[in-house]
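The next part holds the structures, each set out as structure tokens.
Computed from the coordinates by the stated procedures, all read-outs in this text should not be read as laboratory data. In this text the structure is predicted, and so the values were computed from the model without any measurement. Cβ atoms are built from the backbone, for glycine too; each structure is taken alone.
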Structure 1
Amino acid sequence: MPRKVAIVGTGQTHHKSHRPDVNGREMIYEAVTRALADCELTIRDIDAIVIGNMDHFESINYVDAWSVEGSGGVMKPIMKVTTGGTTGTSVAIAAYYHVASGMFDRVLAIGWEKNSESDTTGAIITCSDPIWDRFSYSGAIPSLATEATSYMNKSGATQEDAALIGERDRAHAMNNPYAHLRKPLSVKEIMESAMLAYPIKLGDICPRSDGACAVVFAADGAAQKIAKKPAWVHAVSVRHSYTWFGDSTDYEKGLVSIQRASREAYKAAGITRPADEIDVAELYLPYTFAGLKWIEDLGFCEPNGGARFVRERNTHMGGKIPVNPSGGVISTNCIGATALLRVAEAAIQVMGKGGERQVPDVKRALATGFGGCFWSDLVILGAQRP
């Protein structure tokens with residue numbers, strides 16, 4: 001049987017569009033030192049490290065070796081993980097398995113990105129097949145636009161319904177001192193923003209951020225000695241399915257990865273009524289329409305009921321299941337760290353360290369990662385040892 005594992009510390013940088021004051025190693029160091037300080041450990045207490053970013057964006061090879069002065073990985077076991085937008089959750093899940101396996105007692109997970117020094121658009125455009133995919137899926141926004149139009153046609157949801165997600169997350173970000181975009185954005189302002197690819201407008205989409213995040217995982221026995229209130233890992237799940245964009249958005253065949261990942265994780269965690277049994281969710285929502293469609297896929301509400309569920313403010317702070325108290329991806333998107341931030345923020349909620357963004361009495365929190373051809377990772381954390 002795998003060992004029980006908990007998150008005992010988290011750290012992150014203050015995220016911005018450009019961090020010219022630091023290089024990548026120094027930015028990583030900021031997050032690492034803050035995570036270690038959060039759980040009162042030193043780098044000597046860390047047995048192994050898992051690190052990840054979208055290394056081809058910055059044209060940096062062997063980031064696991066290149067970054068050791070920032071990560072503290074000199075002469076330590078270290079692994080690099082890169083899985084697209086899901087890199088951060090994949091890093092977290094790999095760190096979890098490192099500890100659960102019994103090989104290590106304390107593992108440091110690190111995600112980072114310096115988008116200001118990368119060619120993100122060029123990398124994404126050329127990732128799709130030049131014959132079958134690129135004519136319609138030439139980058140992230142067109143592929144998301146296809147999902148959005150499909151969902152609108154099926155559910156009857158409107159652009160205004162999606163804009164409410166942006167308004168909500170930008171409002172939540174005002175309570176997060178680390179968020180990149182800490183400025184309210186109204187439904188009206190989103191609707192009036194420039195159209196990028198119908199129905200996605202500039203106000204519907206996430207920014208490009210510079211930033212890093214670090215999370216410390218510890219084994220049962222060690223975790224209780226390190227943290228007053230560890231965030232225990234109740235379940236993890238990974239569904240990385242297709243490399244063809246057209247196949248990955250074929251909803252009629254039930255191929256949506258977030259459905260598959262969530263059902264597996266819920267079964268492992270003993271969850272049958274997600275919206276009633278999960279107290280807060282940090283969801284990787286790269287654009288506003290995902291905040292409608294994906295809460296249906298997660299089972300928070302009935303199919304085609306996402307717009308109603310959000311309009312009733314069930315996902316706002318104080319609602320039935322608050323989503324993205326941190327402001328989410330709509331407010332901060334340092335790609336290699338983005339999904340790890342979801343895990344860190346979920347852990348912060350369970351540990352009661354959220355400050356102004358804290359949801360009261362969190363017993364269970366959910367975090368998701370998204371990337372590639374609509375790939376999904378899921379992590380469920382809890383206040384009680386599973």
Structure 2
Amino acid sequence: MNAIKRAPQLRFPEFAGEWREKRLGEIFLFKRTNSLSRAQLDIHGVVKNIHYGDIHTKFPTVLDSTRDDISYIRSSVGDNVGDFLYDGDLVVADASEDYNDIGKTVEISGVDNNEVKIVAGLHTLALSPYSNYANGFMGYLFKTESVHRQMVRVATGVSVLGLSKSNVSDMCLLVPPLEEQQKIAAFLATVDKRVALLERKVQQLETYKHGVMQQLFSQQLRFTRPDGSHFPAWQEKRLGEITVNKPSTITAGQLSDSFEGYAVYGASGIAGYVKSFQHEQPYTAVVKDGAGAGRLLWCEGETSVLSTLTVLLSRQGIDAGYLHYVLQGIDFSKYITGSTIPHVYYRDFSKAKLKVPIFEEQQKITTFLSALDEKIALTRQQLDKTKQFKKGLLQRMFV
């Protein structure tokens with residue numbers, strides 16, 4: 001095979017020349033994997049097992065075998081569980097129901113200097129490099145669009161896509177010299193640390209908010225007036241006493257996707273636009289039909305909703321923001337009816353009982369929780385931008 005030489009768009013200034021192309025089968029040896037099901041795994045044990053489902057859903061690009069949450073093999077399974085993996089080995093998910101996830105890959109780390117035993121499990125390919133490559137480089141390389149396109153091209157199957165050793169062996173990989181690999185991997189690892197930090201921050205903020213809401217609505221935590229005096233006791237009311245139900249007749253066929261006019265919310269957010277709006281002020285909508293029945297949406301003012309949602313407007317003396325937060329404590333699932341198409345009806349969930357403080361205390365609760373939501377939203381934006389930045393790097397720093 002004649003080598004094809006290429007170079008990436010974005011590069012560290014000290015490097016020049018073109019990258020060398022090799023077949024995957026020239027770089028990697030295939031190790032033995034196992035076909036253990038989830039039922040054969042446990043949270044304790046001796047040998048860790050990488051399940052393909054976890055590659056799809058939770059594992060980072062470079063998997064720290066000592067720190068990341070990896071299941072163990074049950075002791076009753078026995079010893080014939082495949083070849084042990086070491087730092088620099090790759091585990092590829094060789095089965096998926098869609099093209100987006102086929103070939104998702106993690107690189108193993110943290111094994112060589114620790115007493116960790118780890119193997120690759122169900123629906124995976126385990127690849128071990130014949131020679132040394134920079135830690136993390138191959139994991140990032142397998143995340144690039146160029147490699148993913150090849151995975152998609154060689155995948156077979158209809159309802160479930162699959163990869164075989166013979167098919168992936170002929171895939172082409174472009175690789176720079178070791179020093180450049182090290183620089184690329186180190187830089188992307190720094191970006192990944194930033195992503196992980198922001199993900200933890202979002203999780204911590206959401207956990208804190210959840211805990212605070214429990215304390216506020218159980219009245220374990222109370223606000224006071226500016227002079228330090230206490231607010232009156234909360235009153236118990238039914239949801240129907242503090243809200244007005246406003247159904248909608250707007251259908252999906254009436255929507256425009258031109259971004260002109262006023263937004264209309266569907267079950268997952270803004271679904272389209274119409275020429276006028278139904279509600280001037282912000283409000284809470286409840287999904288009443290379909291798989292998302294009972295889901296709450298906070299909707300901006302000068303908008304409308306589809307007929308599959310219903311709007312709950314706050315009555316006099318009820319703060320709209322407070323209503324939205326207190327609604328999150330209602331278990332709407334117990335009001336769902338219908339087996340083929342789930343429904344929730346206002347006539348049913350309006351009977352739910354709620355504890356309601358006076359308007360001034362409602363506003364304090366809303367202000368406090370809204371500030372937390374803004375902080376969570378800002379952190380999510382930073383996380384999304386960092387992920388997009390990494391995606392751009394993967395496109396430009398590799399061939």
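Here are the numbers for this structure:
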quantity	calculated
Computed 2.9 for distance in nm of label points 7 Å out along Cα→Cβ at positions 7 and 151 - originating structure among 1, 2	2
Source structure (of 1, 2) for distance in nm of label points 7 Å out along Cα→Cβ at positions 95 and 335, computed value 2.1	1
Structures 1, 2, by relative contact order in percent (Cα under 8 Å, 6 or more apart): label with the highest value	1
Mean count of other Cβ atoms within 10 Å over residues 159-166 from the coordinates reads 23.4; which among 1, 2	1
Comparison of 1, 2 - label where mean count of other Cβ atoms within 10 Å over residues 47-54 is highest	1
Computed 2.8 for distance in nm of label points 7 Å out along Cα→Cβ at positions 199 and 303 - originating structure among 1, 2	2
FRET efficiency 1/(1 + (r/R0)^6) of positions 103 and 319 (r between Cβ atoms, R0 = 41 Å, to 0.05) - structure with the largest value, from 1, 2	1
Read-out Rg and Dmax of the Cα atoms in Å, computed value 19.2, 56, structure in 1, 2	1
